[in-house]
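Quick heads-up: structures coming right below.
Just so it is clear, none of the values below were taken in a lab; they were calculated from the coordinates. Quick caveat: nothing in here was measured; it's all calculated off a predicted structure. Cβ atoms are built from the backbone, for glycine too; each structure is taken alone.
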Structure P
Amino acid sequence: MINNEFYTVRGYQLLEQNKRKLTSAMEDYLEMIYRNSLKEGYIRINTLAELLNVKAASASRMVQKLGALGLLIYKKYGIIVLSESGKEIGAYLLERHHISENFLKLLGCEEDDLLQQAELMEHSLNPKTVHKMNILNIFFSDHEDILEKLREYQKK
């Protein structure tokens, strides 16, 4: 059944948030923790705050929330390690970011705008849409001749 109820943008965000349990901010933190843990296996509060351009106190509060959800373990001396479920979600969030960014590149978006657009867009996408975007990304990478036709068409 199709839902024909309309909401404000914030209304749609709240509907999605109630389904997911994680806010957009929580996703951003988890993605950044995961990114850094790929290199070092952990991240420190100060590094996390620096990477996300927030105060250490804000990062600490968010880490406590994510810890309460069982997504990470906060150890002595400000060391943060992801739990297994935190790693799974973090991996998905990073993949979703890459898929969104690649999709925007296919559309021909400006390089200097890609990060911001991907960050704003990715939190609004459901997993089915992300999967379909990825299929389109793969299709165009497998059919560069068609991608070139798209580029030519965009120039018109």
Structure Q
Amino acid sequence: MRRVLITGMSGVGKSSVLEELARRGFPAIDTDSDEWCEWMIDPQTGEPDWIWREDRMRDLLTGHHEPVLFVSGCKSNQGKFYDSFEDVVLLSAPLEVMLDRIARRTNNPYGKSEEERRQIVEYVRFVEPLLRRGATLELDTSTLTVPEVADRLVALARPG
């Protein structure tokens, strides 16, 4: 079995690519929901942090037996699970592209306020380099269409 984590900042196209993979019949789990995440207080900063529910993620990654599983998310505790994925794919795009996509999207309210947009800029500066270090592949979604990104992910997940 091949497990692929699709990660990246808000606005890079994770949800769109996951929808395309699901449309093609692949198991595709978007972890950006209360089903997969919970609020915790970060012991270092004292700030609230929406992290993966570790028991549910562990059950998903050990209990899934189809040939491929695509999981999408970007959480501060995802690194604990990197060894459970054969590939960690970072989707990226220039900040201006991400902010434009976020402003136009209708399926997610995050990033509409000025405060959230400032957060996104900070996350790109500080979080994206951490994601890049943990990634086995990076795809620039400003130069690839959603179907092209899905094609590359499917090719990556094929055995052999």
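Each of P, Q could give helix-only ellipticity at 222 nm (-39500 (n - 2.57) for each DSSP H run of 4 or more, over all residues; to 500), but the derived value -23500 comes from P. Here Kirkwood radius over Cα pairs in Å has been calculated and equals 17.4, so which of P, Q was it run on? Comparing all candidates, it corresponds to P. Consider the structures P, Q: one of them gives 35 for relative contact order in percent (Cα under 8 Å, 6 or more apart) as calculated from the coordinates. Say which. Only structure Q yields this read-out. Out of P, Q, choose the structure whose coordinates give distance in nm of label points 7 Å out along Cα→Cβ at positions 105 and 137 equal to 2.1 when calculated. Source structure: Q. Source structure of the calculated read-out (Rg and Dmax of the Cα atoms in Å, for residues 57-112 alone, 15.4, 46) within P, Q: P.
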